[in-house]
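In structure tokens below, several structures.
None of the figures in this text is laboratory data; all of them are computed from the coordinates on show. Small disclaimer: the values here were computed from a predicted structure and weren't measured. Cβ atoms are built from the backbone, for glycine too; each structure is taken alone.
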Structure I
Amino acid sequence: MPNYSVKMVSKSSRNHRKLIRQSGTYMVSLPKDYLIELGWKSGDQILVEKTDRKIVLDKVEEPSVFSVGYEGKRRDAFVELLKENMITELVDVRNHAFSWNKDFSMKNLSETLAGSGIRYVNLPRLGAPRDMRIEIKENHNPDKFFFEYSSWLQANSAYLDLLDVLARQKTTAMMCLEADYRNCHRKILGEKLRERGFEVIQL
């Protein structure tokens, strides 16, 4: 959707609206047909900015981040999937950016992505700690794993903050192995990002 702005201008405007003071706040109504055209609705967050003698209103768009696993995918098909979704940055959230499929090991993957104009970012500290990965392999208890990883992430939120910043600047996908995010720590990362207002799109 185009990024529209609504401007409250001087008296020369034909569509006048009266400014009303209510409980210490000033309010002004907007024509319904304007809002319909802009696609604005009740509950939307609106950014209010003052420039010179004008007040500019702009809808705050919900940030989004993609989530993808390379399991079962070939390199070319994987890159094409990213390009189809206009992804310009891939954040590798594996604790250890190694794969038996060498196309997805850090060095090879970063070079492949660079050739397609996609930035590669390695954030190993967002990967599940080694002791948690060993435990789930031995005990096969995903609920316990997700609980422990969520608690760990809560205590180490600085790493999530970095992913948050990156995803707000570029069209970003976070990547790990598992094709199904429900079997991956990306499940928890997605939940934490939703709490911060992100739309999480699974590929």
Structure II
Amino acid sequence: MSTRTFDYEILDEVKTRWSPRAFDPDRPVPEEDLLGVMEAARFAPSCFNEQPWRYIVAVQGEDDYQKILDVLNETNREWASNAPVLMIITSRKRFAKNDKENRWHLFDAGTSWGFLSLEAHRRGLHTHAMAGFSVDRTREAFDLGEDISIIAAVAMGYYGNKEDLSPELQKKEKPGLRKPTQEILLLKGKIRIHKALSHNSDAIE
């Protein structure tokens, strides 16, 4: 298992959240938890409070679940078919009040997804966002206009059995490591960080 180390105390949900592929197909997500997760997504901040994010949410057994599964690439479909909940994250490209381009809609939708993933983790659920899916087939399957940006697919559910994954995917079934803080702070094109933040150059092992 990968080891994540932290220089500062942060939310437990941030420290322990990760994106597994092994989901339990026999344990559905209670409606209370599903709606609670979406409530967290609803309360994300956004430019001018536009709230451009729009979610397609489906549970196993629904027609929309199969539609989402069908637009995933083969590798993702292999494991995501065990997740009891599948989603598509989209956002509206233009402001509702004046129909002007909303340059920040993707940023805002990403913030909403972040809130969703942390609340899911707080409730004992796991989420895994996917880029491996067909945008064109998603647009066709759900009759989405060009004013909607189709961003990502998401699998959500309870952790299952790692041994159910293919040998190749089992090797990936661990939390990903993160770059040191020094690498993510930029100023005038050069990485800059206050000495107080650089006391541990081996923050990630």
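Numbers below:
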| quantity | calculated |
| --- | --- |
| Which of I, II leads on Cα Rg over 2.2 N^0.38 Å, for residues 28-131 alone, largest value | I |
| Label whose coordinates, when relative contact order in percent (Cα under 8 Å, 6 or more apart) is calculated, return 32 (choices I, II) | II |
| When mean count of other Cβ atoms within 10 Å over residues 76-83 is computed for each of I, II, the largest belongs to | II |
| For 25, 15, 11 (semi-axes √(5λ) of the Cα gyration tensor in Å, for residues 20-83 alone, calculated) the corresponding structure among I, II | II |
| Structure from which 22.4, 74 was derived, Rg and Dmax of the Cα atoms in Å, options I, II | I |
| Distance in nm of label points 7 Å out along Cα→Cβ at positions 36 and 116 from the coordinates reads 1.8; which among I, II | II |
| Source structure (of I, II) for distance in nm of label points 7 Å out along Cα→Cβ at positions 68 and 108, computed value 2.2 | II |
